[in-house]
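Engineer: As structure tokens, here come the structures.
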Structure P
Amino acid sequence: MNLTTYDQAIEIIEGAAKRQKLSFEKIALEDCVGKVCYEDVLSPEDVPSFNNSAMDGFLIKAEWTRNASQTNPVYLPVHGIIAAGDDSLSADVKAQSLPSTLEIMTGAKVPESGFDSVIKIEDVNCFYDNTGKVIKIEISRHVLSGENMRLRGEDFKKDQLIIKKDTKLSSEHILALAALGVSSLCVYKRLRVAVLSTGRELVHYSQNLHACGIRNSTGPYLQSVFQKQGCDVKYSGFVSDDPYEFKKIIHQTLDTGIDIIITTGAVSMGKYDFVARSLEELGVKKHFHNVAIRPGKPLYFGEFSSGEVIFGVPGNPISTVVAFRFFVLPYIYHLLGLEREKPILAKNVLPFSKPHGFRCFYKAKVHFENAEVYVQILKHQASFMVSSLLEANAWAVIPEEKNKIVN
């Protein structure tokens, strides 16, 4: 049997993604987390939009304090106060009798003339009148020009590139865009995905098992990981080992406007493994079937004439997990213009062996020590064993040409 290599499979998958054309929609900013930007986003304004104080303190001109020291302090009368949100125009008038100062609060607008610095209230001695109002301050050090000032456009400048096209939006992006007054964005429409489980042995996870039953864990898993990627997920239910019923559901699913179909089970070489044959009868163009990987070798990938793609993945839980993580996810990323994931190199902790000629994906545990990365391949790597997946915090990917890994 000729097996497709992992690298060949990824090249085919990315080629199929390039042929797809995703549309976009304009949505409210608060709904954008996890979506992917359809276009570059430029800053519509300067942030901050005016010079303002970074501290509670007093406005001064730095040159007034050039010779200030503990033995030669500078005294300035206080002519008023500016709070955050106050219009500082009236303060401009009061500040004409320089040198004098104005008390200012954090975030308050700095008058446009006369001052170039803010000295923190902790760094001055204050003199008060009998009502508790500050009327004079003593400065005993040289204050630098621009000290404790937030300048207009210091964070973002108007027309600056804020977010590149094809960027996946995070909560941090929302923070920046809200600060810029951006209320909506053009993002790629959510991918529409259908999940279909096969196998007469499957039982819904909420039901009691019959004598030969296996609970369907991969269906809920796939729904959750697609939802995590921002997809709209339709669960098409169970199909017993019935090719006719399978083809009927595939037809019905395509009619709902799906972009990706993923089926679990019935893709190997057994008597009841009907998926590949049924898809051929439906006119699906098979791109590959059987990949030189462990676990998950019987993986199938094809394309409908109308452009939708289908992944047929093995039914064992870890085979399904590997198929999604290392095949389906790269398809989604390429479709949305996201960068491919970059692996990191790690030192192996315990020696182990693997089959030659297969790229293997092993559940593993990574830790950092003295600026080095170490990886331990976990026990219980069988494709039906979920328990070690809960212990793992990484995947160890071992190339085809290796068969023994030593410390």
Structure Q
Amino acid sequence: MTSLVEPPPFQSSGELPVISPERANDIDQKHERVAQFLKENRLAALLLQRPANLAWFTSGADFTRSGSSDTTASLFLLPEARVVLTSNVESAQLFEGTLAGHGFQLKERPWHEPSSILVADVCRGRHVGSDTGVGRTTDVSAKLLDLRLPLNSLECERLRELGLHVAHAVEATARNFEHGISEAEIAAQLAHRLLKHKVVPERIQVCADGISNRFRHWTPSSEPVERFCSLTAIGRRDGLCAGVTRTVCFGEVPDELRASYLIALVTQATGMYFSQATWAIRETWKRVARIYEKFGHAEEWEFADQAEVIGYEPCEVRVTPNSDFVLRAGMAMFWHPSVGPANIGDTMLIGPNGLEVLTPTEQWPMSKVDVRGAPILRPDILQRTT
């Protein structure tokens, strides 16, 4: 077995990368948690290859090519070492940029050699857990959720900043796109606003003129927007995800849209209010189901997913009727109920004393929803003349 080596010395004619004490401390703490995880599961090492887990351990590093699912490196974690497995093409950028000065070692291979050879080499003779089950490793991916959640204070602060950018991008696009352009053109404008702030569009959906009556998950088409549309974006930055949905209408809001939106509005406010620490998801779900029943739409939730715990994955945990998953302070949720042509979506953080909306509105009409006597302001439909 070849030995692990230190990365090559930093060589650059530009400025040295800034080493954040908060990020360095975050990586150190996560390494301690991994070491404890290895001990509890009687593993010698942990191999991480999925983008979400790579971003989590490195406190936000992006190991993909332009946000794709094609990763450029793996992490091989021992109790006493954190090692990057990558090719000679990728190592310079990783160690002169995002990982510089953070205690990572390098195990490099020629770019023309399959990555599986390097992985097999470092795993040989060891009992290794992994998030992919590759080779002879033990798949421990399901257990890693407890490492990623709940989010720590640094991650929560990053999510707050991300939520502001995603909400701004969606709302600015909704306020400014020209009447009659296509769903795809609107999606392009939204993607541009996200990328300008280094937010990778994880998902963009533009649903025009009631198409979501038939297709709740819809790929933007070349059809023009005539009366109204909903815009949804899930953006990723520092490895974390946040989602937003807003609806805009030209002229008077159609009666069907108004009635459906009201139900979605109350449903979302109820779900957010009852997403409380120490509650099992099924207990929160019961309150949401009652709203649908109250408005005569008892089966509406069966047409599409309503919410999920969001974090380093767009969906860390699905919100379903019988889920025993227990919510905890520091977990974020994306509540996005849909009713017929109506959609609404926001990301919230569960706090020890209640909810915190992470995707606040700006220059947007609001409606007040009372849940158990608590007034909750929610985004309404934006009406435009042109």
Structure R
Amino acid sequence: MKCMCLWIGLGSLVSAAPAAPPDPEDAAYPAIKRLIEVMDTVRKRHPDVDRLAYDRLVNHALEGMLASLDPHSSFIHPEMAARMRDNPAMNPEVVSLGMVFGLRDDGAYVSSVIPQGPAAVVGVLPGSALLEIDGRKIEGADFSDWIGALRKPAGVVTRLRLKSPASPRPEEVELTHRWVEERSVTETKIADKAKGIGYVRLSTFGSGCAREMEAALDELEDGGMKSLVLDLRGNGGGDLGETVKILGLFVPPETVVVTTRGRDEDATSEMKTPARQRRKRSYPMVVLIDQMSASASELTAGALQDLKRATILGEISYGKGSVQNIIPMGGGTALRLTIATYHTPSGRTPHHKGITPDVPVTLGEKDRTQFQNRCRIGTLTPEQRKENEAWDDPVMKAAIGELEKSR
């Protein structure tokens, strides 16, 4: 599965004074007092003295607090924050397993679990300590070594020994890695030559994907394309700047396509399509989404839907429309905190709601498996490939039917 993310630079956000919290200020003191009382009781009575340092207790309390907010916020312990400072390119996420890892005083742990990913399916909980990978203990191993051992091809099974915060004993889970595509534009074709229907599948909004998309459209248009199916199924998001550029291929220049809103309603950052458009593309479009289309995919589908530029077809999308920032804190720690939500031109946000298609088409499990196999057709056995090539995609069939109506 793809990462349910959307990248944005800090300069793109408008800062404003936060709105008042929902409870009165005088509620803060009793709550903080309760925290201190619990911590003092723990320090006085718990027998494991080595685990009772104030720093440790507070950091783990903060870990739980951030994890309780949403799946995308997390507390970054000093060990992990230091590594991120030393190597900003370090990625603690294992996309094929749907997990993000971190480091704390007692070792490696699962800092967050992506909903509907392999880890979530088997019930892995955030906060779980990572003890072993495929029977090998990772205690004392360097972060880059064990995180590298978790990056495997689709279909490979990884066995993890985890100590869940909800269980007194370590448990072993088996996770099958999902297919993760490296390219952005993964398929381009004339799906129906007689009707001039083109097809582009965009698997992620990666760096430079707007150029890839424009080149693919040029080729299809030169080949006689009269209408387009843009497939965003399984696309978990990516670069917001590239997203806006891609929208600029289909809507007029300087159109507001995305806004960012923080706690203050007046704190709004608008993002417009580029001022120039090399080719005007006004042909009919259908955009395909499913329950794994997230973040940038949802903003793309939502913007084209709001602007009456495309028909959206498929399933209700994932529902990720929030902004996260890494915020350095005291004691060498940091927060990965959700600070705002994204909104389409009409002002709606896909966050926790998803994008509802104009034409709903729900896949059964067999069809869903065949679509996932088509996304990784180069890795299939000859028998699987033959079966997949004979498969008639019901979503694509419905999309062609919609485009025929617009002729």
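We did not get these values from a lab; they are worked out from the coordinates using the rules stated. Treat the numbers as computed from the prediction; the structure is a model and nothing was measured. Cβ atoms are built from the backbone, for glycine too; each structure is taken alone.
Engineer: Which of P, Q, R yields 4.5 for distance in nm of label points 7 Å out along Cα→Cβ at positions 119 and 295, as computed? All intermediate terms of the calculation are to be shown ahead of the outcome.
Structural biologist: Details: P: 7.1; Q: 4.5; R: 1.5.
Only structure Q yields this read-out.
Engineer: Quick check: 0.25 is what I get for FRET efficiency 1/(1 + (r/R0)^6) of positions 71 and 335 (r between Cβ atoms, R0 = 25 Å, to 0.05), calculated from one of P, Q, R. Which structure matches?
Structural biologist: Corresponding structure: Q.
Engineer: Further, regarding this structure: Which structure, out of P, Q, R, was distance in nm of label points 7 Å out along Cα→Cβ at positions 239 and 311 calculated from, if the result is 1.1?
Structural biologist: Numbers: P: 1.8; Q: 1.1; R: 3.3.
Here the read-out was taken from Q.
Engineer: If you work out mean count of other Cβ atoms within 10 Å over residues 23-30 for P, Q, R, which one comes out largest? Intermediate results must be reported in sequence, preceding the final value.
Structural biologist: Numbers: P: 11.8; Q: 16.4; R: 9.0.
Max of mean count of other Cβ atoms within 10 Å over residues 23-30: Q.
Engineer: Something else now. Consider the structures P, Q, R: one of them gives 23.0 for mean count of other Cβ atoms within 10 Å over residues 167-174 as calculated from the coordinates. Say which.
Structural biologist: Working: P: 15.9; Q: 23.0; R: 11.2.
Going label by label, the one that fits is Q.
Engineer: Compute Rg/Rh (Cα atoms, Kirkwood Rh), for residues 255-318 alone for each of P, Q, R and report the one that scores greatest.
Structural biologist: Numbers: P: 0.96; Q: 0.99; R: 1.02.
Structure R comes out on top.
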